1. Taking mean count of other Cβ atoms within 10 Å over residues 396-403 as the criterion, which structure among 1, 2 has the greatest value?
2. If P(r) over Cα pairs in 20 Å bins from 0, in percent is calculated from each of 1, 2, which structure is the one that comes out at 17, 40, 23, 11, 5, 2, 1, 0?
3. Here distance in nm of label points 7 Å out along Cα→Cβ at positions 100 and 484 has been calculated and equals 1.2, so which of 1, 2 was it run on?
4. Please compute distance in nm of label points 7 Å out along Cα→Cβ at positions 380 and 412 for structures 1, 2 and give me the label with the greatest value.
5. Going by FRET efficiency 1/(1 + (r/R0)^6) of positions 92 and 404 (r between Cβ atoms, R0 = 25 Å, to 0.05), which of structures 1, 2 comes out largest?
6. Could you figure out which one of 1, 2 the value -5500 for helix-only ellipticity at 222 nm (-39500 (n - 2.57) for each DSSP H run of 4 or more, over all residues; to 500) was computed from?
7. Of structures 1, 2, which gives 1.00 when Rg/Rh (Cα atoms, Kirkwood Rh), for residues 300-459 alone is computed from the coordinates?
8. Once distance in nm of label points 7 Å out along Cα→Cβ at positions 132 and 260 is calculated for all of 1, 2, which comes out largest?
Structure 1
């Protein structure tokens, strides 16, 4: 009997403890439901509080999120500021991005007091030509776009009027040139099939770097009489070579343009474009006997003289039509994407003087290109800035400041799969091909500046293809220059509703004293 009573008492005590535990769990469940209800109940379709309070009460802060829609469209970019040593030459058609033709108008640098190094035999010049080099890029591929085997033809025209120092790419070279009397014509293919492959890819080593010994080039014969005129001028009027302006009066430059063929564009620099005057002269050998030697005098394009690259884009009408799925970006020149940020809606949603905008993260996604020959690659970087800032940005050589201008970067893990690239300062790359995104980060400062200065107008931004030069320091990439892109590139920016939604994160003091 005593054993039974003892067992009963112990069971009752345990049962009481279990009931208390279950009751406590029920209370926790009720409290959790109440807490969840408070959070959900505090949400509002128009204004959603997602923050929490900070003590003391006079410093209470609430965080809000609001969703808005960006409007996106494609607009023509007739010309770009092109104060650059890069230049393109040729013509190419793409079924999506249309036709582009690129040609070059340039002067040549003359060293002060220039003289021929030797006296030509009989005072006669042997030949003169224009040479355009376009060196290999990394990976033994030509600096060329399209079909490098397609037959092309270029024509060189003389400039007969002073060239204006206009750095925009829509200048008309025919205003300066004699289009009736060409100096030279040359047929070519970018990949010179007359040169064996073994020579094309032959390499040398300078003790530090391996390099390709073969230099692809286009050689255009020019009239020997013109070379003779140069030499005669050094004898009869040496003051012509006393300064650059005097030389430009004597020889104003040339216009180089594609006159046959389509399907290939080469990329080079002004420093790789030169005129060569070739002649023979007499030298004394070691035994005092006369021997014939050959020499060449060169004049190159340089930053001290005018170099204009013109781009003519055709068949762009389809790109600027309203498209429900995407906008376009095409380089060089061509078209860009215009974004309209609804800042009037944002300021109407809340008082900008009462609310602080904490975050407005902008990422653009792009579509993969359809399969076709010589598909355009995405631009290496995109620049985001207000539409009315584009002219001073490029003319003044500005760089992104993270306040009113932003350059895209690879967001997420780097190509190595480990490095977390979270801003342009940590990323050399301008876009992420794995998820097809161009990220600009938090552009809330740009909204704030615009809403302070133009509260009654929506913010219009342009997305421009650019080339970003940077220098690495301790895994940080600092921008050293930004210029309009001279790479043949194109991309479709998604504008579906899901990709144009943006979230503005803001906060305010609820009970400021």
Structure 2
């Protein structure tokens, strides 16, 4: 495996000729061919310099690297070793590590267990939900919300259980640490795209609050919780009547959800992250049990640590209900294949899915289902390359934290490693296609359409694009384009488009690259959702 040469670390924005990968294999260029190639690359670099180093972008920090994976030489480099906030380009690291350590056929499992026995229709003991990070329990993959939890309730009905003399326990101990990423902005906390990770999670850890007017002016509005609100702390300070609108705030995931403002008619709908995913899942499961006519005598409990769990750190052998001692498995739910989940992560830039997978990779590859475990797995993946990871900082697996740092050189090293691995075609399939993928319509009507595959990235003042593109000669190029501190992410995306098109048009037989040939490509609209 060949990665980026150490020379890249010495070329931070200048001396582009020194930043190159050697020609490989049996490729030989004659004197005329070498001269033509040099002229073509010089023209490409001049055209891209005019875009990236333009005085209008002097206040922002840019990093760009484009390397031919066929010839091994660097086509363009501008601050390739500078660690920058990557936004949702972080999902490239997460999905690559997931393919490498879990494989595309991997399925997350969720278990229904008990420490009790059934006698005369009564389960004498507790029932447990034990999760291993499945992000799909809920609305996205099920025709009906939480179909898996309803099926678990049906399992108990089939066993003749009419009463549970014990607790319903949500065990989320497969993961460790905080479910959110360090550095997540407080303004993100009530937003659907900032749902925290949890080993046991349902409905993407979101509760839908439907706020309707109260019975009289000045009264508190009515709040409906979908799919349920048992155990969710809400402080309703809103009023009925008057002008204004309903606002939802929270100051921490451990703090109550605040409903403020006013509503006079209609309804106001808000999808809000829950603060305790395992408790939320257990509460919804209890609702399903009671809907099936099963009486639960005990309460709701949550297990968060390995030490407190009767499952974590142990192998589960028992396949069915019997009279033996210990924890017994009553039912198991398997998620869709990992390849389908990874497709959602990159094509829809799904933050919650990404963080669930990131922590799961950490648990499998590093023995710790946390951000730290996920980062260790990613670093191990990059260890086979020459990527300089000294400046790599991972505060989450989705890119929502502005404290994340990755260099363009690291991204290109990752793209190179994946292209030459056994997962090369699978990994490329996970990337949105320019002009063709629903949420990546950019560069449509150009030579990049249907050719360039890349992951986008956007948070406040940050834009990024990284992936693969085939040149006019059919060379496969890995590239990374990052900008931080920008006044307009839409303008940055316009530049990304122009660079992508220039790379797609590049030919070694051409003597120059016309920068004005793509100058009329329309700028992309500013995105409205962070971390995409």
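Values in this text are rule-based calculations from the coordinates and carry no lab data. Quick caveat, the model's predicted, so the values are computed rather than measured. Cβ atoms are built from the backbone, for glycine too; each structure is taken alone.
1. Working: 1: 14.1; 2: 26.5.
Structure 2 comes out on top.
2. Working: 1: 17, 40, 23, 11, 5, 2, 1, 0; 2: 22, 46, 26, 6, 0.
Working through the options, I get structure 1.
3. Values: 1: 1.2; 2: 2.3.
Computed on structure 1.
4. On the way: 1: 2.3; 2: 2.8.
Largest one: structure 2.
5. Numbers: 1: 0.10; 2: 1.00.
Of structures 1, 2, the maximum of FRET efficiency 1/(1 + (r/R0)^6) of positions 92 and 404 (r between Cβ atoms, R0 = 25 Å, to 0.05) occurs in 2.
6. On the way: 1: -5500; 2: -8000.
Going through each structure in turn, the value belongs to 1.
7. Values: 1: 1.00; 2: 1.06.
Structure 1 accounts for this read-out.
8. On the way: 1: 1.5; 2: 4.4.
Structure 2 gives the largest value of distance in nm of label points 7 Å out along Cα→Cβ at positions 132 and 260 among 1, 2.
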